[in-house]
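Student: As structure tokens, here come the structures.
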Structure P
Amino acid sequence: MADPQAWIRSANVRAAWVGEVDGKIVGHVSVMRPQGEDAVSMWIERSGDDEEHVAVLARLFVLQEARQHALGAQLMRAATSWAQGQGIRLVLDVMAKDAAAIRLYQRLGWTKIGEATHPYGEGQLMDAICFAAPDA
């Protein structure tokens, strides 16, 4: 990635959190304004919510060496709690190949709301699964 700070500091970020271990930042998650994600349109169609009441959980990562600290779950809970306090439903798209992430979302009560195909590279496609956060 040419400019990781620009990627993290996008103008579409509504809120963000970092995870630390021993004073070192080792994880991150953002809540983003919708930008045409499949999960957003699926949730709006399913729930009748408008786009003002939906946001995307995005940019979730935890460094490999810090994954034993359950920071991914902590970051997701922080984002979900914030969104619920704002009256916002979080949704996300995850690549179908990311089995560990899917298990985490399911363990935290997220509900599968559909499937999509994401283009990438030069004409390649990747299957994705769309989830919505649990009710408050």
Structure Q
Amino acid sequence: MAMTVEEATRIVTPLYEALNRPAEKDVGALLAKAAHPDYKSYGTNQDFMTRDQLAQVFSGIGKAIPDLRWTIEEVHPIGDDKIVVRGNATGTPVGEIFGAKPTGKSFETISIDLFTVRDGKLAQAYHVENWVDALEQMAKK
């Protein structure tokens, strides 16, 4: 049976909640609520992070971007085990991010995530964010 938008949104929301001001939250607990212990988050077709590694990355980004806000713009369930999410991220870094020093300027960028669901939790994700554009926005004078 096909997953509804409401079911898909309920499944992915804790992961995105972990990305909203992550320095102020128990990111590990939110990711545990959303994802299986063997969750894999792919940034390329081969390279992935585990759920615990992802929690560390989210926390590190939260320290560099304390006002990080990641919103869910669209949720599209596909069949009974896939979810596509279009997200939007905004923030103003106060620490180094991807090798760039903070400039006091904010960014806004898009994200696309393709999740596989198993037993009502996230099992894996393939994700793309446009960090190049975000860094360019922060560097503009």
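Student: For FRET efficiency 1/(1 + (r/R0)^6) of positions 101 and 125 (r between Cβ atoms, R0 = 35 Å, to 0.05), find whichever of P, Q sits highest and give me its label.
Tutor: Structure P gives the largest value of FRET efficiency 1/(1 + (r/R0)^6) of positions 101 and 125 (r between Cβ atoms, R0 = 35 Å, to 0.05) among P, Q.
Student: Let me ask another. With mean count of other Cβ atoms within 10 Å over residues 21-28 computed per structure, which member of P, Q shows the largest figure? Please report the intermediate quantities before stating the final value.
Tutor: On the way: P: 12.9; Q: 16.5.
By mean count of other Cβ atoms within 10 Å over residues 21-28, the leading structure of P, Q is Q.
Student: Tell me which of P, Q gives 15.2 when you compute mean count of other Cβ atoms within 10 Å over residues 37-44.
Tutor: On the way: P: 21.0; Q: 15.2.
Structure of origin is Q.
The numbers here are math on the coordinates, done by the rules we state, and not lab data. All of these numbers come straight from a predicted model, not from anything done at the bench. Cβ atoms are built from the backbone, for glycine too; each structure is taken alone.
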